[in-house]
Structure P
Amino acid sequence: MFEYCERRLRCEQVDLDEIARSAGTPCYVYSSRAILDAYEAYDDAFGDVPHMVCYAVKANSTLAVLSLLAKAGAGFDIVSGGELYRVLQAGGDPARVVFSGVGKTAPEIRFALTNGIAGFNCESEAELAEIDAIAERLGVAARFSLRVNPDVDAATHPYISTGLRGHKFGVDIEAAEHLYRRARSFRHLRATGVSCHIGSQILDISPILEAAEKVLALIERLQAEGHEIDHVDLGGGLGIAYQAADRAPGIREFIQQLRGRIGRDGLTVVVEPGRSIVGSAGVLLTRVLHRKKTPAKEFVVVDAAMNDLIRPALYRSHHDILPLRQPEASTTVLADVVGPICETGDFLARDRELVDVRPGKYLAIASAGAYGFAQASNYNSRPRAAEVLVEGDRWRVIRERETYADLIRGETK
């Protein structure tokens, strides 16, 4: 949904230069159409297979984004009580919420049970015991799935790989049957599914399919023992193309391959996509402050920084950088794009060939809709950026830019 029209970069039918000048920079801009298209690609591809598409809130938890997806019928995958609160405030249906994560607290579990979520993806026997005890005090039954670790390498960045035995996530798949048997002793728990998630930004779907085969084999064994397993949760992880060399799998093609492996009447399939729904739907707008040349290299200093978008510093990730107005003729410069933060690690790109980076010009940091604002901070006491949602030929600010007063809200001296 981001393309040039008469040399001006647009989001849907809106000129991004207009947003940059009016809303200021740094500023995140999201395409509502791109978000809905990605969600609908998942939902439609399942066809008549019972399913639930639970958007991974951690990718982008902005209220307007959650509301857009809730109205489209999405479920939600949460990893904290705060994310559940956001989903509820956005109009999400708690009966379509699954609670994942390795460290759920007692207050979070109570909050989830009180609001009637669909179930928990559990990661240890200790967690099962705690949920059972809280459910007993509340007089309810808690539905759960064990998140199993299939020891499958997702072939992605080590920080976002989660499916190997050395990771903190899940229960070893070899021990899962024993733990399901043990769970029968908890009177306020009901085992309804099996969960698995092996990592994020996966560009080759074969590891996901391999993990699915292992999980489905486990479900067959559990059902043979009398466990009433009615769904399989295969997590998320589908990657996007951050640069031209990336070949991101198509959502519909991926789901069709998954459907071909399910082959079970009555087994509901749950997926938890995040990045593949919002990643390509957002950009970060920034303004060039000045250029600086040293004997070693050239720098383009912009007003966005690692506190706004930490992915390049944290993961060495690539984001295309585009001028909002294409010059008719321009020379290129090889430079690092850096921000004002007092860290050498404060960069958005290194050794990047760029055009039209004169002071005062605006740039778009592409594919920033996932894990952009969600990971933003106030480091160096910098107010967080504004956020904008584009809907056709209209746009609106969905999060006001923070002020200096916001930086000290809740503090005392």
Structure Q
Amino acid sequence: MMLRPHIAYRLGQLHIEEVALERIARRYGTPTYVYSRAALSEGFRAYADACRGHDALVCYAVKASSNLAILQLLAHLGAGFDIVSAGELERVLAAGGDPAKIIFSGVGKTAAELGRALEVGIGCFNVESFSELHRLDAVARDARARAPVSLRINPDVDPKTHPYIATGLKDTKFGIPIEDALAAYREAARLPHLEVVGIDCHIGSQLLEEEPLIAAVDRLTGLVDRLELEQIAIRHIDVGGGIGIAYQAEETVAVGSFVKRVLARIADWRRARHGGSPLRVLFEPGRSVVGNAGLLLARVEYLKPGHEKNYAIVDAAMNDLLRPSLYEAWHEVVPFQEGQAGAKRWDVVGPICESGDWLARDRELSLAEGDLLAFLSAGAYGMSMASHYNSRPLAAEVMVDRDTIHEIRAREPISALFAQEKLLPLTR
């Protein structure tokens, strides 16, 4: 069993920081997402501390986990934000984030989204196609403004991750192929209502090796050299995010050493090619900041032993934690009570009417009906991917700060599921 930072057994009971999970279950029910403020802060500071003394900005990827309290805490710690929708933009603003430290990524930005982001004065648009360049230029023209742009370049680097979360290869929808990058930058520089300020890439998520990331950085710096020969000045280089976390016993990239390596590599390149002229560096971490800071707390409703499989049916489901069904992702499952005897192999499943509704398979657990279970490393892409499938309300969310519990999202009432729906006038 591999526990996570700030999660431990104390007197045989599972705690997050100084709070027993049973206390949370009694007060807020299950399923509930539970986060450690200390772990979240440490996840961000691993980047921020490595950036100290450099012109660098850490932009948290909001899609990983977007609760207002999480965004508020990160803004308080000095984070910028990487967003992919108008909804994420409004969340960051509501949480007190600085618009000038927001970068807007994503392949399908609408004119309304571009206009709103321009209105509030975000730091940069990461543009992903020629069509988007022209749309943003038109939106900026109508707003009588100039939009700061960075082109997201697809460097065709294999990130060595799950194909669903690989974004830097030629056959993905993301970014502008590197062979088209010069033409795209020429077009961006020509358009009167755009201001070229940077270059960006993001090759994928849950990356467990440094070398693909370094290879992508090297391709970007080579492209910057070619751009500057054409008098297209670049003020920042955005190396993306994607560093993975240990869900089982994977060997992961050490955040601090990786960030320092990237900063040193870019600094050496600038000294060699440009006499040390400054260039800001942006990072877009998400999972590596919040992933291990959160868990999903659930309760065993029924045990269903069988001839082929033993099923533990819990009150959480694929609508609460989609990653196992979507990616066949692995989450450590740990019981509230330590060291219980009589373990069996169980598939831990939810109540949704889908055979794909499972959270963990073939786990050695000692279980009884009514037991609490914690699904670890659920801070990233857990609640942010949750849905109402089977008309199930969204779970509660709480943040633990040492011995204090803060409710940061109340459990959704069933009435909210259809509050925006309307009945037909059945007059015939």
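Taken together, the values in this text are just the output of simple stated rules run on the coordinates, not laboratory data. Quick caveat: nothing in here was measured; it's all calculated off a predicted structure. Cβ atoms are built from the backbone, for glycine too; each structure is taken alone.
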Structure with the greatest value (metric mean count of other Cβ atoms within 10 Å over residues 33-40, set P, Q): Q
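Figure out for me which of the structures P, Q the number 0.7 belongs to, where distance in nm of label points 7 Å out along Cα→Cβ at positions 313 and 377 was derived from the coordinates. Before the final figure, lay out each step's value.
Working: P: 0.7; Q: 2.9.
The structure behind it is P.
Any idea which of P, Q comes out highest on distance in nm of label points 7 Å out along Cα→Cβ at positions 233 and 393?
Values: P: 4.4; Q: 5.6.
Top value of distance in nm of label points 7 Å out along Cα→Cβ at positions 233 and 393, among P, Q, belongs to structure Q.
I have 2.2 for distance in nm of label points 7 Å out along Cα→Cβ at positions 137 and 177, calculated from one of the structures P, Q. Which structure is it? Intermediate values should be presented prior to the final figure.
Numbers: P: 3.6; Q: 2.2.
Answer by label: Q.
Looking at structures P, Q, which one was percent of Cα pairs over 20 Å apart, for residues 273-384 alone calculated from, given that it came out as 45? List each step's numbers first, then the result.
On the way: P: 37; Q: 45.
Traced to structure Q.
Given a value of 22.6, 73 for Rg and Dmax of the Cα atoms in Å, point me to the structure among P, Q it was derived from.
On the way: P: 22.6, 73; Q: 23.2, 80.
Traced to structure P.
So if we calculate distance in nm of label points 7 Å out along Cα→Cβ at positions 65 and 217 for every structure here (P, Q), which label has the highest result? Don't jump to the answer; show the numbers that get you there.
Numbers: P: 3.7; Q: 2.6.
For this comparison of distance in nm of label points 7 Å out along Cα→Cβ at positions 65 and 217, the top structure is P.
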